[in-house]
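Dropping the structures in below, format is structure tokens.
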Structure 1
Amino acid sequence: MTMVLPQIAARSSNWWALALRGIAGILLGLLAFMMPEITITALVTVFGLYAIIDGIFAIVAALRGVRELDRWGWMLVEGIVSVLAGLTALAMPLLGALVLTWIVALWALVTGAFEIGAAFRLRKMIEGEWLLMLAGFLSMALGFFIIARPGVGLTVIVTWIGAYALVAGVVTLVLAFRVRKWANEHA
């Protein structure tokens, strides 16, 4: 507790920054609900830019590997594919949205499979492992659902992002006002 008080005191003069973060989260959440197409476009744009930047760094690392006689071929291929994927996402946002949706679906499938596997291994050690297995099945069901209906899946992804941003924004805004109150009481 003694370590927390100085941290709160240091941040108390910046309560307004927390409040602005909270408001930004709330606005993002509302935007995601009211205009999902803008949220999808933003996601695809961020994905495209990330893929391009990641690819450039992979290409640079591969070219440096040539000079140092390291294995560099696969990293060069990865970098080129990443740059091409990023450019494709930016040039053809619908295709980028579909690819992003498939990535989330595959992530859900792989995560679910690992959770089910872990539940089987934990079965002999703990009780309640069925909860982890249930989570795995739900994750895999989500993955199959998104693969079967990518348009609806993309809407689900945007809705989750909106819900998260809205809840996190409200929580952060409440925290900001609590920090302000604490600072006023201890000024």
Structure 2
Amino acid sequence: MKIILASSSAARKRGLEILGLDYEVRVSDFDESIIRETDPVKLTQYLAEAKARQVGVPLEADILVIGGDMVTALGDKIFGKPHDLAEAHQMLSQLSGQTVQIIGAVALYNTYTRKTTSAVSICNVTFRTLTEFEIKDYIERYPVLDYAAAYNGDGVIRFASRVEGADNMSTGFSVNDLTLLLREQGIPV
């Protein structure tokens, strides 16, 4: 069965490569701004599913399309990607000394059955108190505008004092969840 990743994310590509999967990339252009969900778990799952369906619906049968999404939540605040470096700085400053939830979702759309399956994982990350120097240094050296809450897995390695739960920071979704979803579709991984 052919596999398509509905994302150009290097992290998500890495997740598929970890599993040794042959795949093609077709980027979803789903407009995330139209969604008004305030529950971060529901939001993440909905977006992963919508991206997979958006790419998969027009395709011929016998293809699995993988969509993913990830957000960071602090209490009832959901962090998206910053619009500029000033907002990235503000986000990292807000995360300093806080425990956040990183919610990652992965979805599979089967073009033969026209069904979508998905899984959501949560990781709690406690950031130590960050200095002004390290926030500026990180913003200058990383493409923070590409990351929800202005950090990626390297940021967690650099800034976290504690990590609990499913590891989904480095691949944008849980590779374990993806493995189980693929097995349900008959893909030997």
Structure 3
Amino acid sequence: MTFKEASYYREKFAKISLSGATIREKIFEECEFANSSFIDCKFEKTKFLNCKFVDCILSAVSPLNCRFYEVKFTQCKVLGIDWTKAAQVSDLEFQSCQINYSNFRMLKLPKIKIVSCEAKEVDFIETDLSNADLSHTDFERSQFFKTNLTHADFQGAKNYLIDVKNNTLKKARFSLPEALALLNSLDIIIE
């Protein structure tokens, strides 16, 4: 499938399968993508506004100068995406997704939702995740350094390694026993 129109409003797309394709200078507003696959695709100067992706695969997608505003991913594989290449990323929501190997470095993402996800080897270095809902997510080998986690919710999350001295954790919420991992950065001995 090729997207021939310049803009789409409240369209529903299902069972699209694209590999290595380029989608350039399109606008998708309040659109829904379901059971679709975008593998190794390039999105260039494309806008996704209030869109939903449900049960989709977006693997190694390059979002060059794209805008993602209020985009929700549900039960998707959103793998290996360098979100720093986008022109704007705000109000993202990932629910029951795999977002492994993604890069959010130095982005301002207050209130992002990454809930019940697998977020392995994700780069959150110098990212603003204030007021984020990160609950019930697996952060195995993900990087947090100089990350703003003020009021972030990590309840039920696991496998995070967060240095309390090199991140901002004011009023962040954690649950036991996983919260004991925060002690690893303190160079203390617990017997």
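Each reported figure results from applying straightforward, stated rules to the coordinates on display, with no laboratory input. Note that the structure is a prediction, hence the values are computed from the model and not measured.
The table below lists the values:
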{"item": "With relative contact order in percent (Cα under 8 Å, 6 or more apart) derived as 11, matching label from 1, 2, 3", "result": "3"}
{"item": "Which entry (1, 2, 3) yields the derived value -31500 for helix-only ellipticity at 222 nm (-39500 (n - 2.57) for each DSSP H run of 4 or more, over all residues; to 500)", "result": "1"}
{"item": "Answer label among 1, 2, 3 for the case where Rg/Rh (Cα atoms, Kirkwood Rh), calculated from the coordinates, equals 1.11", "result": "1"}
